[in-house]
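No lab work stands behind these numbers, since they all come straight from the coordinates. Remember, predicted model here, so these are calculated numbers, not experimental data. Cβ atoms are built from the backbone, for glycine too; each structure is taken alone.
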Structure 1
Amino acid sequence: MSLEPTVLTGAETALQHEVRAYLDERIPPGTYPLSLGMTGVSDPAFSRDLGAKGWVGMALAPEYGGGGRSAVERLLVVEELLARGAPVGYHWVADRQSGPTIQRYGTEDQKRRYLPGIARGELSFSIGMSEPDSGSDLASLRARARPDGDGWRLDGTKIWTSGAAEATHVLGLFRTSEDRHAGLTQFVLDCTTPGITISPIPFIDGSQHFCEVVFDDVRVGDDARLGEVGAGWTQNTGELVLERGGVDRWMSLMPVIREWAPRVLADDGAALSDLGRITARMWALRGLSLAIARLVDDGGSPVTEAAMAKEMATRFEKESVELVARHLGRAPELAASDPVESLLARAVLVSPSWTIRGGTTEVLRGIISKGLAS
């Protein structure tokens, strides 16, 4: 690359300032409930407003309603949204991974059917991967798609499916043959299809973001199949690269840190030292995410780099929650009148799950070691 990976161009800096000015006007502090990163509050109206600004589906091609923008430009928009704790939940998965996956592997009809709605912030996607008893071994999944005339019949159960209760569609991975990896195929499914039952799962913090999705003799046409039969493992692996290397993997606690930092700056003790430690690591992770985005823009496929970013970011987020909570001097209360304390309490409860989403630490370290050895 001719450009240093962590240096912004003039146009990139201008975009950054444009997004900040818009958010100052659209969601000033105190006018919306704060979110913990990408899995927080969902606001379809806000997602549609971002779509109208051209800030959803930025990586999608203009002929399908997208912005045709770079991965770096999308990163800059996303980090401003997450820094504010903006309500991005409705469009998040569709924008980050489902849209680009459909654009890469879908038929022309599928692209024209789904991508414009994603770019407008109108369609919401969830990802049907994890299953009961499968753990992190995705290749062991048992949900099955069987040929049925000119279509398919789907049966099985998905678990921990984020945002499925409000999603318009689910991008599901199903077994189409007994081959462990080459026997998997993806399908794009309307959540209102008969036979699909979505049940929210109460989480430890009282939220119901995760869901169980049951497919009971669901009949779909072959036009629901995404990509070639048996290509689901490869497609899904590429999808996980989009999920692992972005700023969303280290910015979950940012709204809390933004409020905590000014209080700490007047303190010359341990809290200030810990704030410095958090800031330094955050800046390093931001540089890594930006470098990964530039690799993507240069046509690369940074699988190993994305796994490294996610592994380090997971540890950083966990340790940051512990540091901030310790300096509060008491256990934060979920029902606190201070929204920042309430958000910190939520982070204490849910942060262990951050090590699982997008791949466990053990799985990521395996990917990293194989990538570095090859």
Structure 2
Amino acid sequence: MSAGLRLAVVNWRDPWHPAAGGAERYAWELARRFAGQGARVHYVTCRAPGQERRERAEGVEFVRLGGRFTVYPLVLLWMLGHRRRFDAVIDCQNGIPFFTPWVLPRRVPVFCVIHHVHDAQFGLYFPRWLAWLGRVLEGPVSRWTYRRHAFVVVSPSTLRAVRERLGWTGPAHVVHNGSSVVEPDRAVSVPAGKPDLVCVTRLVPHKRLNLLLDLAQSLAETRPELKLHIVGDGPEAPALKAAISARGLDDVVIAHGYVPENVKAALVARADLHLSTSQGEGWGLSVIEAAALGVPTVAHDVDGLRDAVRDGITGWLVHQGDDQAGVVERALKELDDPTRRDQLATECQGWAAEFDWARTADRMGDLIGVAVRAAGGRRYGGGHPG
């Protein structure tokens, strides 16, 4: 990344937003590293209650505009007002992109970052007419808007999805998520129980939390000592708490809610297995973070997770027609063998070590540099946007 390059990172949320997830981690890791290399970076996003409208962190200028939906027109207006002050833009699509090419000079390269295709998920969150609109914006409108630009995807699954489900025929580059190891908090006290299962997830509909409770209910009958720790927060938290009680699982399932990173790492590190019941992901950052701690994952054979889990090597996939409780039971039996457990831990840590945020930023930086030079853009801007 050239020092002085003027870059806008446009993302729905920032990493401190209460609903932030993996997409925010990705955008922030790129922004802070580019700023550290001397680029002039603006992170343009929405504003959660209590957040400052303007803020500077690790050399990155934050501009916060609007809420869940109003952020889109407000960001476009802001970008229009500063349209000649950027050399490149990273436009992050969290279901719907920001369509920044509409307001930018044609010479400014835009990279539309797609974590996963949302077409099947719109119906879980919105009424039918709004879900239809979301699919139109994500598909045909995006194809036309970014036709002179490039997509960046985070996994082979997403690459396949943008080709097959969104009909994208333009350039698309795979730039993986990175990974970082957080030192577990050794002082964390967790109720005793073997085996321990853990799921790190946002509590939202497409994570299919009911499948987690089905699993806990099934395994509790054969393994009465089992504990399932669910780590994360989100709009489904009250429903999850009620469902745990309704199923009589209060002594089996522990919903921790949001916890600090070192506490989360401690809960994962002491677990036998990490679980994911998500309907689909772009990648599976929580899977790789668990692997970095030597903990394998059982996940469903869906987009993203089939890339993050190496079936039979760093975890197990629940294929269509499989009984998820049976797959978890088989995994726990393999882990009962100390030699096999050590082998899995070694494979997990080796796999996680292949993903590094510095390499992620280097790969994206190379793509941006080539695009800026090809467009004849200035490599060194003058002054920060106001």
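Annotations
- Answer label among 1, 2 for the case where Kirkwood radius over Cα pairs in Å, for residues 202-297 alone, calculated from the coordinates, equals 18.0: 1
- Taking distance in nm of label points 7 Å out along Cα→Cβ at positions 98 and 114 as the criterion, the largest value within structures 1, 2 is that of 2.
- Answer label among 1, 2 for the case where distance in nm of label points 7 Å out along Cα→Cβ at positions 18 and 266, calculated from the coordinates, equals 2.6: 2
- Among 1, 2, which structure scores highest (criterion: distance in nm of label points 7 Å out along Cα→Cβ at positions 82 and 338): 2
- Structure from which -11000 was derived, helix-only ellipticity at 222 nm (-39500 (n - 2.57) for each DSSP H run of 4 or more, over all residues; to 500), options 1, 2: 2
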